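Just so you know, all these numbers are worked out from the coordinates, no wet-lab data involved. All values reported here derive from a predicted model rather than from experimental measurement. Cβ atoms are built from the backbone, for glycine too; each structure is taken alone.
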Structure I
Amino acid sequence: MNLSLSYNPQPATRNLQLKITGSKSETNRLLLLQALYPNITLENTSNSDDSEVMLKVLQDFNLPSSIFHLFDVHHAGTAMRFLTAFFAIQEGKEVILTGSSRMKERPIKILVDALKNLGADITYEENEGFPPIRIKGKKLSKNKVTLDANVSSQYISALLLIAPKLENGLELTLHGEITSVPYIKMTLALLNEIGVETSFEVNCIKINPQPATRNPQPLIIESDWSSASYWYSIIALSEIGTQITLSSYKKNSLQGDAALVEIYKSFGVQTVFESNGIILHKVNNLKPETLNFKLSDSPDIAQTIAVTCFGLGIECHLTGLHTLKIKETDRLEALKNELSKFGATISVTNDSLTLLAHNLFENEYSPLEGYPQGGVATYQDHRMAMAFATLAVKMPITIQNAEVVSKSYPTFWDDLKSFGFQIR
């Protein structure tokens with residue numbers, strides 16, 4: 001499904017309030033913890049494809065059936081990593097965990113090796129180091145393992161989530177610069193919330209065993225900051241005075257992407273926290289000569305920031321992006337390909353992106369003249385679709401395979417319509 005977008009701001013949108021569903025990151029962690037500790041109850045869970053896949057697999061696994069299961073997580077990388085660890089400790093059960101063709105290209109060897117070092121029984125069904133994998137669940141008695149820290153934090157979180165169920169807990173030593181620290185701290189905070197004792201000192205994380213959990217109050221999941229990023233971009237690209245209210249967000253968020261609050265000040269966007277949400281308000285037309293952001297703690301907002309900078313003609317240099325190479329697509333190359341179609345001057349390395357300033361829009365530049373057939377390619381990546389959709393504030397734009405947004409934000413296109421976007 002290809003969608004053509006244009007933008008006609010309406011006065012009524014000035015007081016628009018949108019409800020963004022729960023964080024995908026928090027939801028998937030808590031779904032796994034709920035499977036380990038069934039007395040946990042959850043509110044405001046994410047309605048994303050990734051969370052729906054995670055929930056369905058965990059529900060199907062508990063159905064009375066044969067001892068063997070085959071589960072397909074499709075494009076859900078978080079589910080693949082978290083479930084690999086989960087199934088490794090399900091004694092007496094055997095599963096094959098597989099996914100989409102892209103998932104079969106996304107490495108999982110680092111996590112599998114760490115689990116094997118703890119005693120897990122995991123083998124590869126096709127290519128060494130990649131899904132699909134066969135997991136024979138067993139009791140893991142070892143409790144010490146070392147992991148390279150400059151890889152996806154999801155490998156680390158997968159181990160931490162099952163750690164309280166290991167009879168001796170876990171002592172995890174991290175080598176090198178740690179990537180996406182806020183996501184690790186999120187995992188530890190959620191463990192603390194259900195009564196698990198943890199410590200994180202320098203490069204060593206310790207988790208105490210917790211056979212059962214106290215009877216908790218319902219855990220209310222904060223709304224997703226990654227989803228909020230597209231609204232930050234829309235407000236940044238809009239006229240002074242444009243605003244929107246989003247709920248439910250916390251000032252003391254566990255999510256790394258809450259860095260948006262500070263980052264988007266550089267684009268003239270002010271964030272006001274209310275009791276149960278945030279108001280985003282375009283207060284000025286700041287246009288710095290160049291912006292430098294290190295995004296190793298929040299790489300999921302890199303695409304949004306790059307597109308915002310392009311839309312405003314601001315030069316930027318983004319670093320700490322090495323994990324983007326192994327996402328739904330190689331996000332750095334995808335950004336380079338698609339922004340170049342608009343006339344951008346952009347270069348990428350294995351962990352950085354540099355975008356030069358321009359005055360394309362000021363010269364009445366029309367990307368639709370000679371624009372590539374079919375519009376923006378999305379590479380089966382939800383964040384490519386949503387990041388580039390914000391450019392419709394500046395010009396009409398077409399997004400290919402627009403249904404991919406359901407992976408993290410299923411109501412995205414409807415929410416855009418309510419804000420004055422025309423979509424066909």
Structure II
Amino acid sequence: MIGIAALWIALLLVGGGFALDRVLKVAITRNFDAQLEYVLNAMISSAEIDPVGEVRSIRPLGDQRFLEPGSGLYYQVSGPGHLAYRSRSLWDRALEVQDNHRDTSFHIYDSDEFHDEPLRVMERDARLPGSPVVWRFQVAQDRGGLNEQIAILRRTLVRSFAILGLGLIVMSTLQAAFGLWPLRKVRREIAAVRAGRAARVDERLPIEIAPMVEELNELLAHNERQAEEARTHAGNLAHALKTPLTVIMNEATANSPDLGKTVIREATTMRRQVDHHLARARAVGRRSSAQSVAAVWPSLNSVERAVARLYPDVTIDVAGSRAARVHVERQDLDELLGNLIENAAKYGGGRVFVTVEAEANWVEVLVEDDGAGIPVTQRQAIFERGVRLDTGKPGTGLGLAIVRDVAEIYGGTVELEESEDLGGLLVRLRLPAAK
């Protein structure tokens with residue numbers, strides 16, 4: 001930041017100094033030229049032709065330097081075939097006259113014809129009354145004073161802009177250091193959190209970085225929640241597997257004749273638990289991606305085709321919004337809808353009706369069947385792992401439990417109601433909508 005600021009300040013000051021130098025140089029030079037123009041006009045207005053046809057001045061020019069040899073201010077009037085009329089300050093020198101052009105207006109230029117004295121020359125051609133000759137009037141002045149004024153101006157500009165640039169760079173350095181100083185405290189606070197000396201970053205910081213600190217604390221809290229979920233998940237899985245393993249070990253220690261059946265039964269139980277926890281772990285892992293978006297209708301069609309092959313005698317009707325999208329991974333959405341529609345086909349009477357309703361921030365998927373339904377008193381218990389109301393049909397008893405857990409991980413809900421149209425169970429799955 002400081003380097004970029006210094007570079008930008010330097011570029012601006014150099015550009016501004018160059019432009020200001022040009023403007024002031026032109027202004028000083030114009031003022032210098034205006035004095036020469038004034039003298040040249042005075043020369044022309046006071047010039048006349050004497051009886052022998054030569055140019056003479058009817059009144060002397062006011063500047064005393066015209067009378068002092070080598071004073072640095074000179075004039076000369078010259079014409080073809082005539083002697084040049086020169087100021088005494090020229091002494092034994094003469095100004096060069098270029099005959100290859102005519103100066104009907106004021107012509108000014110720099111000349112080095114006097115090797116030890118650079119000149120600024122202004123000239124103009126004029127025809128005087130009573131003379132057929134076109135006379136050239138010239139005024140010259142030593143431009144050493146002009147150059148010295150320009151040099152002083154440039155030194156002043158360079159020094160002033162250098163001091164200004166240094167001051168601006170120091171100011172930007174102090175501003176950057178002061179503005180970024182709170183980040184040093186944030187760094188120390190983060191180091192303290194990592195070292196275990198603090199749980200959160202101190203929020204008593206300037207308002208400019210307060211949002212960042214709030215987001216950082218939210219991230220820490222989110223990580224803590226995920227770690228707690230992981231610990232809870234591991235504990236639940238360990239507890240779920242502990243009992244079946246204990247039963248198997250007891251049967252094996254006692255040399256039970258039913259050891260094989262016991263192993264198969266308990267292994268089935270453990271497999272159910274592992275499937276459930278794997279599904280939940282996948283959902284937790286994907287939840288961190290805020291860009292997870294899935295279209296509901298393609299997922300419904302895919303699940304409907306799969307369930308129709310398993311239960312060819314069941315009629316599945318799908319209706320509602322075809323453009324609905326949710327913040328859920330497609331694989332998890334397929335698992336949610338697959339469990340609900342498969343349960344409706346398995347335990348219903350042969351008809352399943354699925355409706356998709358899109359709201360501003362939510363998408364609801366209603367799955368209805370024409371089965372016996374679930375009594376109100378048992379609707380909460382059915383969400384527990386391994387609970388099955390109909391033991392006469394194959395299953396693990398984990399379908400609704402998985403649906404509830406995965407839906408809650410994505411911020412959704414699952415509710416059980418009674419279907420008014422089909423008379424069976426209505427499952428209302430509510431998921432956050434995606435734009």
Structure III
Amino acid sequence: MNSHVEVAIVGAGISGLSAAWELHKLGIESLVVLEANSRVGGRTLNHPLVSGGYVEQGGTWAGPTHTAMLALAKEMGVSIKKGKLEGQTFYGFQKKWTMLEASPTSVSDIAQKDFAQAMTTFEALCRTVPVEAPWQASDAIMLDSMTMGDWIEQNTTTDEARAWFEGCVRQILSGDPKKVSLLWMLHFIHTAGFNDLLETAEEFCCVGGTQQISLNIAQRLGERVVLNAPVTEISGYDGSVVQLVCGEVVYAQQVIVAMMPKTVAHIQFYPPLPPIHRQLIAEWETMSWIKFHAIYEKPWWQGQIISGHFLNIDTKIEAFDISPTDGSKGVIVGLLAPDYKTLPQSERQELWLAFLGETFGEAARQPLELVEFDWHNQPWTGGCISALPPGLLTTAGSALNSPVGRIHWAGTERSSIWVNYIEGAIRSGQKAARNVAARLRSVSTERSPS
């Protein structure tokens with residue numbers, strides 16, 4: 001490991017590696033990426049199957065507007081393929097399945113109109129929140145004092161529409177609407193675009209898995225990527241040289257911390273970070289659905305059911321068909337709400353198998369292989385995505401992207417486009433890299449003789 005570098009990057013997830021690769025392209029070769037885990041990729045992870053092939057345990061999909069991800073995948077030689085099976089989502093509520101996009105029946109007509117009106121109002125409200133600085137919205141304090149659940153309760157009149165709306169939030173956020181700031185939710189939606197988020201965000205995926213992008217970057221960076229090197233201390237960031245302790249000591253002119261804000265708490269800072277940054281780290285919330293993959297010999301259900309995507313609002317379980325287009329095997333991916341993480345694994349699997357039998361047919365209760373993964377159990381992650389509680393965005397949100405001395409921040413949570421998505425992680429890493437490069441050039445110019 002080179003102990004004296006221009007730039008040290010903490011975290012070899014796709015954001016940190018995107019930052020490293022951007023710096024490399026900008027001609028900055030003196031850098032190191034320090035990763036606590038024994039692998040790269042962060043919240044993208046391939047899991048090999050006993051039956052051959054793999055499933056993705058973390059971030060997987062991309063849409064047409066995920067231009068940074070698609071461009072980086074191409075640059076790294078990673079091909080793109082079709083994502084989920086096309087089809088409408090069926091929402092289960094009180095033992096009745098409804099396709100919200102379909103023409104309403106006489107029974108659900110009022111609920112459909114109620115749901116549509118609430119969605120229209122919410123989408124308009126999203127556009128009033130600045131993506132770069134949501135805390136500067138005209139009604140920011142009021143919006144941040146409410147939960148998303150509060151807003152749904154006030155803007156729907158039927159139990160059915162209310163349940164559908166809450167189901168939509170859980171589907172894209174993996175969290176309880178009653179615990180999430182309305183302002184943060186409006187910001188999250190606005191960074192993606194309402195229609196893109198609901199309709200096209202999962203149109204593509206990577207051949208070989210999204211983790212392949214990180215693997216290929218790391219291979220090209222070579223010895224600059226150091227694994228099993230958790231950074232436990234960062235000091236001197238307010239001076240001329242930053243010291244990072246990761247077993248060894250690394251000295252850097254500039255540092256990029258590319259971690260989930262909450263996991264930055266693993267690092268001791270000397271001097272302590274400013275109070276606003278400490279608040280952001282201490283109060284940040286992470287969430288994660290428990291992900292299941294069920295593997296079958298063939299996707300025998302295709303053609304027998306009218307959708308490949310189901311979300312049961314009552315039980316908070318979602319599943320959809322991601323079988324290979326060549327029909328070589330059947331693959332259903334499912335998500336259990338975080339509520340179930342305290343149950344024994346055997347009970348979670350029974351819930352999941354019962355749901356599969358209900359939606360895809362009784363034969364779905366007998367998969368060849370069943371794989372479970374929970375990001376809450378990963379020591380250097382502690383969750384998959386973020387959603388802020390009320391009050392934090394207006395009191396500490398301005399610290400999200402403000403450097404502290406020679407420390408810069410990256411990660412999908414700090415992006416102003418596609419927050420919580422791989423696209424946001426890549427954009428944030430690249431932006432931090434460009435800011436660091438500009439800082440280095442500025443210092444170099446100051447030192448040059450006139």
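Computed over structures I, II, III, distance in nm of label points 7 Å out along Cα→Cβ at positions 92 and 132 reaches its largest value in III.
With distance in nm of label points 7 Å out along Cα→Cβ at positions 76 and 172 derived from the coordinates and found to be 2.0, which of I, II, III does the value describe? Answer by label: I. Name the one structure among I, II, III that relative contact order in percent (Cα under 8 Å, 6 or more apart) of 9 was derived from. So the calculation was done on II. I, II, III: which one has semi-axes √(5λ) of the Cα gyration tensor in Å, as calculated, at 39, 26, 18? Traced to structure III.
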